[in-house]
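Please treat every number below as a calculation from the coordinates, not as lab data. Everything numeric here is computed off the predicted structure, so don't read it as measured data. Cβ atoms are built from the backbone, for glycine too; each structure is taken alone.
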Structure P
Amino acid sequence: MGELVFLGIASLVIFSAIAVVVSPSLVHSAVALLFTLFGVAGLYIFLYADFLAATQIVVYVGGILVLIIFGVMLTNKIDTPSIASSSSNQVIGALVSILLFAFQLGVIFKTDWHIGDGTVIEGTVRPIGLMLMTEYLLPFEVVSILLLGALIGAAALSRKD
């Protein structure tokens, strides 16, 4: 059952990533990117990396993708010249893609894969939190002060005089 769910999520990631690349509309590409990023978060959950999955959703889906969609929506009315690519560039790109795909298949089939012993891996959030509040407290606080300074600077720059 787990393998079936994994294959479903992996196929979602692959097909939505292909849709990001081949879609002629930027909005459709952004929606396909949404599915790709959520699928990658699902794969992280399969790897028991729950913190990484949550970070993927918050940072990429919640931040970067929303920024891309806002950028597309706000600049959609600007007339831009059409971007034409020659057929030779498309042929070269297709050949490079096929060669990279063949190389990856060769690596996959020639690697001696070892199956784990089936032990349950604990969550990652607690160890990360403990490390941030004990071993890495000083760098954590320095980064928080740096981000606070950036926030105050952005507010000061955006304020109207």
Structure Q
Amino acid sequence: MKKIILGLFLILGAISFASPSFVDVNKIKQNSYEIYDDEEDFFTFVKSTDEAGISVTFTVIEGVNAKEVSDIVKSNTPDNQQFLNSISNKRAYVNKFANNENGGFTYNFVAKNTKIKDCYISVLYATDNELSNTELNNAVDKVLNEVESYLK
């Protein structure tokens, strides 16, 4: 699982620190997340559960939409992740990847709707097992409900 979390970090970017004003950092920490990247326009936090490794990024990008953000993530995939397919559900654009090194699957979902203008939520959800459509939709809803509550 540690290698999965490391892979999630590599997908999402660089390190620096200065929390955005629209994020409730205390609530994130209370829910067992570790803050990884803390900038005004790029904020990432991670945690590992029994079900999955989860990496969440709030990123501010002007002049794009959620589908374009999803496509950007897909086009910047590390070599150890093999793109399998994309789907769209009522809440998110979802990209599915297979991990060629460690096995398992990584799902990237980008929320379709934003609570804050130009602030996009991108989640990497890494599991040992492939999720059914129902399990995937439940994971998307559960994680997005949780992380949207961290936005002020």
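Have a look at P, Q and say which one yields -8500 for helix-only ellipticity at 222 nm (-39500 (n - 2.57) for each DSSP H run of 4 or more, over all residues; to 500), as calculated.
Q
For P(r) over Cα pairs in 10 Å bins from 0, in percent, the calculated result is 8, 20, 29, 25, 15, 3, 0, so let me know which of P, Q that is.
Source structure: P.
Taking distance in nm of label points 7 Å out along Cα→Cβ at positions 29 and 69 as the criterion, which structure among P, Q has the greatest value?
On the way: P: 1.7; Q: 2.5.
Largest one: structure Q.
Work out which structure the value 14.2 belongs to, where mean count of other Cβ atoms within 10 Å over residues 21-28 was derived from one of P, Q.
Answer by label: Q.
Taking 22 as the value of relative contact order in percent (Cα under 8 Å, 6 or more apart) derived from one of the structures shown (P, Q), identify that structure.
Structure of origin is Q.
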